[in-house]
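All of the numbers you see were taken from the coordinates with simple rules; none came from a lab. Note that the structure is predicted; figures quoted are calculated from it, not measured. Cβ atoms are built from the backbone, for glycine too; each structure is taken alone.
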Structure P
Amino acid sequence: MAFPTAVNDQITDSVTQANVKVLGDAPAMSMGNLFQATSQALANAAHNATMAQQQSAITAQAATTMGVTTLYSIDTATTAVGTTDILNSLKG
């Protein structure tokens, strides 16, 4: 003790030791918080990437379905036009 006080020396030492413990634990606690925040951010990034892949696959499937539908409908439309022309030529 630097100078005598009205407080019991044991109480002063106890408070000082508690403060030293808090200061000693601070770096470990801050690194733990940093690791938790980093792992949360990485987990969010992985989740977002997975969702983007799923949405991309759904969009690709929809585009493929529309393409196949268009290919099938072209043949049907051509047949319908040809049939109409033939039937119109038979009438007149």
Structure Q
Amino acid sequence: MQVAMIGTGYVGLVSGACFADFGHEVTCIDKDAGKIARLREGGIPIFEPGLEGLVARNVAAGRLFFETEAAQAVAKADAVFIAVGTP
């Protein structure tokens, strides 16, 4: 299944990494280009035990991707999750 996860905070990044670990192809999307660049380089912007290894394993397996633009990922997704902060 193709998943688009909008937001790369505690909910979006953790959920996206877990979906990828289940075998789905996940694109995590965030408007913060610095955060996406950091994730692409292997950095994790939040602390969650075991998350760094989970992300690294699924990026290496070609199941987890990071983008700043949603259009392409959403267009090919079977499921879209919105995991952004609420005011």
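Odds and ends about this structure:
- semi-axes √(5λ) of the Cα gyration tensor in Å derived as 17, 15, 12 - corresponding label from P, Q: Q
- Read-out distance in nm of label points 7 Å out along Cα→Cβ at positions 24 and 56, computed value 5.2, structure in P, Q: P
- helix-only ellipticity at 222 nm (-39500 (n - 2.57) for each DSSP H run of 4 or more, over all residues; to 500) from the coordinates reads -11500; which among P, Q: Q
- Top of P, Q by distance in nm of label points 7 Å out along Cα→Cβ at positions 48 and 64, largest first: P
- Structure from which 10.0 was derived, mean count of other Cβ atoms within 10 Å over residues 16-23, options P, Q: P
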